[in-house]
Structure I
Amino acid sequence: MKIAHEAVGVIGPIAVLVVILLLWGIPAKNNIVLTAAALLGLFGLFTLTFFRDPERIAPTERGCVVAPADGRVIVADSLPDGRKHIAIFMSLFDVHVNRTPIAGTVYEVIRTPGKYFHAGTDRAAAGNARVDVEADTEYGKVCWRQVSGLIARKISCRLKFGDKFQLGERFGLIFFGSRMDIFLPSSAVIEAQLNQSVTAGESVIAKFPTEDFR
């Protein structure tokens with residue numbers, strides 16, 4: 001199983017502590033210390049599952065927008081200005097690696113500090129700590145937002161100004177459950193349904209009418 005490199009900063013300290021406890025507990029034959037080492041080791045293995053990074057196969061059909069995160073669709077609607085808004089809630093048990101929903105070029109990455117409301121609520125999208133990626137695509141400006149949650153307190157985004165990316169590429173990770181919002185031009189047609197389970201990099205959540213962009 002492939003593991004996201006962000007796991008090192010979390011699993012590394014746990015592994016070091018387990019080794020220290022074993023080096024202390026084994027010579028001393030201290031069952032309490034050895035039990036603590038075993039429990040901490042199990043916790044480390046459980047935590048490691050949050051950083052699993054399975055391979056994904058992006059669709060080849062032109063005009064597709066794929067889910068940038070694994071999870072459940074909690075918003076699929078049009079905004080007053082005509083843009084399309086889709087939001088995905090990531091539980092603790094979903095894959096946390098995020099993928100680009102479309103091909104394009106990054107023109108701005110905005111990091112905003114904030115609160116840590118439950119990611120499934122409306123106030124989380126605007127009030128929580130977040131990272132906005134704004135990109136130029138052949139269909140217009142597209143923005144997606146990594147939002148922290150009640151438990152998630154760290155966001156990893158590897159993209160920077162000028163980066164070019166393809167559909168379904170890995171670009172970051174939100175730690176321990178959170179939310180992803182994506183904002184599309186008005187020409188996009190939403191394919192995702194409320195409460196639908198989606199897979200990052202594979203599930204088509206919207207499409208652009210490609211005949212308009214020949």
Structure II
Amino acid sequence: MTNATENYPDSGAPTVHVIDDDPCIREALDGLFRAVGYPVRTFGATVDFVASGHHHSCGCLVLDVFLSGLNGLDFLAQFAGKAASMPVILMTGRADIPMAVRGVKAGAIDFLPKPFAVRDMLDAVASAMAKDAAQRAERARSQQLYDRMATLTGREKEVMSLVAKGKMNKQVAFEIGLSEVTVKIYRGKAMRKMGARTLADFVLMADRLDLRGGSPPPDCA
């Protein structure tokens with residue numbers, strides 16, 4: 001049976017997700033986070049969190065280390081490879097240095113001993129939420145670039161890749177067997193489609209798309 005409570009369950013707003021098998025801790029954190037305006041979801045076990053589907057949500061995760069069933073550290077090791085990089089704050093009443101090191105290596109951004117100061121928890125969550133927002137913004141920018149790249153023809157991608165490697169129009173033309181004028185036309189079309197206002201922007205976009213690694217096969221469009 002799932003021990004979960006949800007506030008604003010239909011909201012897409014960044015949410016604090018809490019996993020702790022102590023109902024008193026869950027209730028206390030639920031009240032604390034709601035008091036400062038965060039949507040909250042609480043769970044009594046990691047399996048409930050995963051079953052809810054919210055491990056792909058935006059926000060952060062406040063995770064107890066010592067849980068019945070799969071403990072927090074083992075779950076974090078699995079979670080890091082499956083979830084969408086949700087920042088994780090670990091908490092425990094039996095903290096030690098090796099445990100903290102293991103938690104950080106597994107991807108936690110903070111480690112709070114119980115009992116923790118309210119200010120420390122709120123500061124940790126604020127940092128986690130800021131990191132989540134930055135990660136989501138970066139993913140959105142990357143997706144926008146990939147969407148734009150999908151509009152390029154094979155030849156335009158090839159020209160973009162070669163330009164990103166520092167080749168001049170004349171060199172690109174020689175390498176792919178086109179005239180320099182035609183290369184300039186392809187480059188101009190690619191820059192417009194990518195939204196690159198300058199050659200420097202164009203090269204940076206190619207770097208983010210990892211187009212320097214090799215030229216995509218042209219479709220001669």
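Where a number appears in this text, it was derived from the coordinates with a stated rule and is not lab data. This is a predicted model, so every value here is computed, not measured. Cβ atoms are built from the backbone, for glycine too; each structure is taken alone.
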Handout entry: Which of I, II yields 1.20 [Rg/Rh (Cα atoms, Kirkwood Rh), for residues 67-162 alone, calculated]
Key = II
Fill in the blank from the handout: Note: FRET efficiency 1/(1 + (r/R0)^6) of positions 35 and 131 (r between Cβ atoms, R0 = 35 Å, to 0.05) at 0.30, derived from one of structures I, II, originates from structure I
Fill in the blank from the handout: Calculated from one of I, II, relative contact order in percent (Cα under 8 Å, 6 or more apart) reads 15, and the structure in question is II
Fill in the blank from the handout: Value -16500 of helix-only ellipticity at 222 nm (-39500 (n - 2.57) for each DSSP H run of 4 or more, over all residues; to 500) was derived from the coordinates of, among I, II, structure II
Exercise for the section: Please state which of the structures I, II yields 123 when volume of the Cα convex hull per residue in Å³ is computed from it. Expected result: I
Problem - distance in nm of label points 7 Å out along Cα→Cβ at positions 91 and 115 - structure with the largest value, from I, II - result: I
